[in-house]
1. Taking 18 as the value of relative contact order in percent (Cα under 8 Å, 6 or more apart) derived from one of the structures shown (P, Q), identify that structure.
2. For which of the structures P, Q does the calculation of volume of the Cα convex hull per residue in Å³ return 125?
3. helix-only ellipticity at 222 nm (-39500 (n - 2.57) for each DSSP H run of 4 or more, over all residues; to 500) was computed and gave -11000; which structure, P, Q, did it come from?
4. Out of P, Q, which one gives 0.95 for FRET efficiency 1/(1 + (r/R0)^6) of positions 12 and 84 (r between Cβ atoms, R0 = 35 Å, to 0.05) as computed from the coordinates?
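Throughout, read-outs are computed from the coordinates displayed, never taken from laboratory work. What you see is a predicted model; the values in this text were computed from it and never measured. Cβ atoms are built from the backbone, for glycine too; each structure is taken alone.
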Structure P
Amino acid sequence: MTFELIGICVLWAFLFGYVIIASIDFGAGFYNAYSVLTNRSDILSNVIKRYLSPVWEVTNVFLVFFFVGIVGFFPQTAFYYGTTLLVPVSISLFLLSVRGAYYAFESYGTVGHKGYASAYGLAGLLIPASLSVVLTISEGGFVEMVNNSPQLDYGTLFSSPLTWSIVVLSIVAVLYISAVFLTWYAYKAKDGRASDLMRKYALIWSAPLAIAATGIIVEFRGHNPSRFEKMVDVWWLFAISAVLFLITTWLLWAKQKYGVAVVLLFTQFAFAFFAYGISHYPYLLYPYLTIHDSFTNQEMAISLIIAFMFGAALLIPSLYLLFKLFLFNKDYVSGAHDDHA
């Protein structure tokens with residue numbers, strides 16, 4: 001395995017970690033806002049806040065690792081994506097700031113404030129929508145070289161059906177992933193009403209997720225036939241993901257083994273995410289940039305791999321302790337600490 005392949009695999013794994021954890025986080029914020037606006041905060045807010053309190057600050061660690069790594073391993077991405085992503089990434093950073101500020105207002109200010117909760121929840125949905133534009137741009141057809149400088153064609157980007165298909169999929173996936181996880185989390189907390197409500201939301205979003213995923217494949221076929229052919233080459237990975245999705249949905253429908261459903265959920269998205277990555281190989285920005293012609297020197301690559309290993313050695317045990325002491329702690333999940341406070 002070459003250093004280029006090792007580098008991109010490490011980065012893709014960190015990005016997948018961010019997608020899963022951030023999806024649960026963003027979706028939880030939206031469902032909290034929705035419960036406040038629909039006067040159902042007595043059902044959901046306690047469970048959701050018990051999840052968000054120890055997790056929300058950790059989510060962006062994966063994203064920081066990814067951005068540092070992508071520029072470190074593939075320095076030319078800074079040239080091609082630096083100007084191109086100025087507007088989309090600036091919007092994402094602004095939304096992250098808004099979300100962090102309003103989480104503090106919502107948690108430590110007026111309890112159940114509809115304005116704070118709404119701003120927090122809406123920002124959580126707009127962040128994945130804005131970040132998903134990066135995937136669209138990487139597919140090619142939206143960047144032109146003008147005087148040897150990459151320029152993003154915003155008109156083509158925002159008029160492309162592929163762009164909006166990916167945006168819709170990102171939002172629906174966030175809502176589905178979060179709903180499935182919170183169904184199990186509320187069940188662990190022995191909160192039957194919250195678990196039943198989140199199960200209802202998960203089933204509601206399952207059909208739009210399947211439709212959006214199918215729509216993406218159709219749009220790829222029209223946008224970039226060569227990319228579509230590469231996706232067809234790994235059809236079996238997408239097929240496994242689809243089967244796992246059906247099993248997960250059935251478990252939710254039958255009200256059985258929510259913990260298994262969550263594991264299948266993560267596995268389902270892992271197969272789809274890595275299948276997409278394999279079909280995108282070796283391009284970072286089609287057709288201008290590949291992992292081979294933009295890779296850093298060997299010494300830097302080794303240093304980065306070692307740094308990421310140390311980073312993972314710190315991050316993984318930290319996440320384990322976080323989950324063990326809070327998210328999977330029976331007293332914390334059931335709210336026993338709240339009773340003693």
Structure Q
Amino acid sequence: MRLIEPLGLLDGEAAAAVVAERLALPLAGGRLAFTLARLIDDSGARIVPVTAIPDGFAPLRARITAKPPPWAGLPTDRPAVMGILNVTPDSFSDGGRHFDHQAAIAAGQAMAEAGAAIIDVGGESTRPGAEAIAPEEEQRRVLPVIRALAARGILVSADTRHAATMAAALDAGAAIINDVSGLTHDPDALALVARRDCAVVMMHMRGAPATMKSLATYGDVACEVAAELGARLDAALAAGIAPARIALDPGFGFAKEGRQNLDLMRRLALFANFGCPLLVGVSRKRLVGMASGEGEASRRAPGSIAAGLYALAHGAFILRVHDVAETVQAVRVWDNLSESERVL
């Protein structure tokens with residue numbers, strides 16, 4: 001697989017200045033720019049100035065530098081926050097907190113009022129080791145919540161691996177499907193999403209929540225995740241899903257263990273090769289706990305925000321988070337500091 005890994009990232013006025021001098025290239029057409037590139041192909045990897053990227057990498061260079069089109073009605077020139085709403089009894093951080101429908105609806109409304117652009121509603125825990133539930137039970141949990149939030153004009157995402165739940169959620173008003181399996185778990189999922197006029201988040205994962213921990217074996221985690229996620233993107237395009245409808249998620253914590261997650265985060269800009277908006281979900285995860293030394297997931301909001309801002313500075317578009325108000329405030333400050341033309 002041939003890839004360009006953007007290095008030497010700059011933002012704001014510095015990025016604009018070096019791009020104008022043709023000493024850097026824009027990353028995803030936005031505020032970030034890169035001055036160096038690691039060229040990766042079958043012969044190995046080498047680092048060159050962006051002015052020395054060979055013609056054989058021109059298609060990738062064009063994809064990396066182009067601005068993605070609006071996704072799910074959201075402009076891709078500024079970051080967005082997705083609020084996590086788990087209508088489950090057993091999710092890793094907030095299981096049971098929003099299991100009651102009215103509590104979940106109120107929590108989703110509060111997240112939207114706090115600035116979340118998307119509310120991601122899920123009814124099946126996908127924490128490591130979690131057991132699957134029947135789609136019928138999943139739908140019983142999430143459909144009343146999705147229906148109520150969508151009726152209030154809130155942009156809703158359905159976090160599900162099951163095609164039947166995807167269809168029911170879209171009928172209830174969801175506009176986005178967020179599938180941790182990258183549309184691999186259910187054989188009907190690709191065709192269903194292709195038929196429906198919805199946006200989709202395709203995440204990288206190996207195996208299933210119950211088995212993924214045993215599959216976290218990599219030589220080069222960033223390149224292997226990129227190759228496998230790229231294959232899922234190719235399958236989606238071949239099934240007829242329009243590229244402008246697709247966002248990608250590297251899947252932190254899903255078939256990745258320990259330092260693999262940190263290595264993947266450090267090389268996040270590699271995923272610009274696909275020309276799709278990038279979603280990052282590290283909120284309260286072990287990555288944050290390992291880097292911060294905080295063992296209690298509910299106390300990892302500061303570390304989660306730090307990791308999220310790092311992700312934005314390396315090409316992410318959407319942050320999927322538990323602590324919406326705190327993250328929205330941090331993102332707004334980062335947005336204004338890194339873009340001189342923003343209005344405070």
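1. Values: P: 22; Q: 18.
Answer by label: Q.
2. Working: P: 136; Q: 125.
Label of the originating structure: Q.
3. On the way: P: -26500; Q: -11000.
Source structure for this number: Q.
4. Values: P: 0.95; Q: 0.75.
Comparing all candidates, it corresponds to P.
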